[in-house]
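Peer 1: Input: structures, listed below.
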Structure P
Amino acid sequence: MGSHSLPVETGRFAKIDRQDRCCTFCDSGAVGDEKHVLMECPTTDVVRQRFSCLFDMAAPPCMCQLVWGGDSLMVAEFMVACLGEVGLIGSSAQ
């Protein structure tokens, strides 16, 4: 995703060690990176449930499988919905 306001990116500019760039959307203490927000963060659980057809429920979540294994338009909609859920984009984009 690259240019965004997730803690992993904003912390880089603030010179915060990667392991200390914790997710600000939940209290898990996990690094707030793309994988966490899209695949693990409790805050985006409802979005993952809504787009459950993108995930192989028998296997652990995998970014490669998500990005390359599904319907591109639906994957984009899922990412937009996740970013909207955590407040990084306006609700009109959902």
Structure Q
Amino acid sequence: MKRNNLAYLGIILFAIAPLLVTTIAFSIAHVLGCQVDEGSNHPCPIFGLDWGSAFYVLVVFGWFSIVTVPLSAIALVGLTIYLAVKKIRNHAAQS
């Protein structure tokens, strides 16, 4: 894979990571029959241990997407402009 593609992939993963973490936490809690929301911590006993606090933190982590999505959009635009200018300069230097 080219470095440019890896850069785009990294930026996109940075943007959606909080949403993925939150979705996975909701899914696991649902399968285990636990109540999870952003309002408060609910008990979630699994194998004798309370995992409610861990699920609560993972669900609240989704709020980081308020920061990561706009920053990633700016980074994607900036990277695209940088690569376009670089390509134009290389093409002009070869002519």
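Peer 1: Given a computed value of -25000 for helix-only ellipticity at 222 nm (-39500 (n - 2.57) for each DSSP H run of 4 or more, over all residues; to 500), which structure among P, Q does it belong to?
Peer 2: Numbers: P: -10000; Q: -25000.
Considering all the candidates, the number was obtained from Q.
Peer 1: When you work out relative contact order in percent (Cα under 8 Å, 6 or more apart) for each of the structures P, Q, which one comes out largest?
Peer 2: Q
Peer 1: If distance in nm of label points 7 Å out along Cα→Cβ at positions 5 and 37 comes out at 1.0 when worked out from the coordinates, which of P, Q was used?
Peer 2: The read-out was computed on structure P.
Peer 1: Could you figure out which one of P, Q the value 71, 25, 15 for Cα extents along the principal axes in Å was computed from?
Peer 2: Value 71, 25, 15 for Cα extents along the principal axes in Å corresponds to Q out of P, Q.
Peer 1: With distance in nm of label points 7 Å out along Cα→Cβ at positions 53 and 69 derived from the coordinates and found to be 1.7, which of P, Q does the value describe? Please list the in-between numbers first.
Peer 2: Values: P: 1.7; Q: 3.0.
So the calculation was done on P.
Peer 1: By the measure distance in nm of label points 7 Å out along Cα→Cβ at positions 29 and 85, tell me the structure among P, Q with the highest figure.
Peer 2: Values: P: 2.3; Q: 4.4.
Evaluating distance in nm of label points 7 Å out along Cα→Cβ at positions 29 and 85 on every structure, the highest lands on Q.
Bear in mind these aren't lab numbers, they're just calculated from the coordinates by the rules spelled out. What you see is a predicted model, and the numbers here were worked out from it, not measured in a lab. Cβ atoms are built from the backbone, for glycine too; each structure is taken alone.
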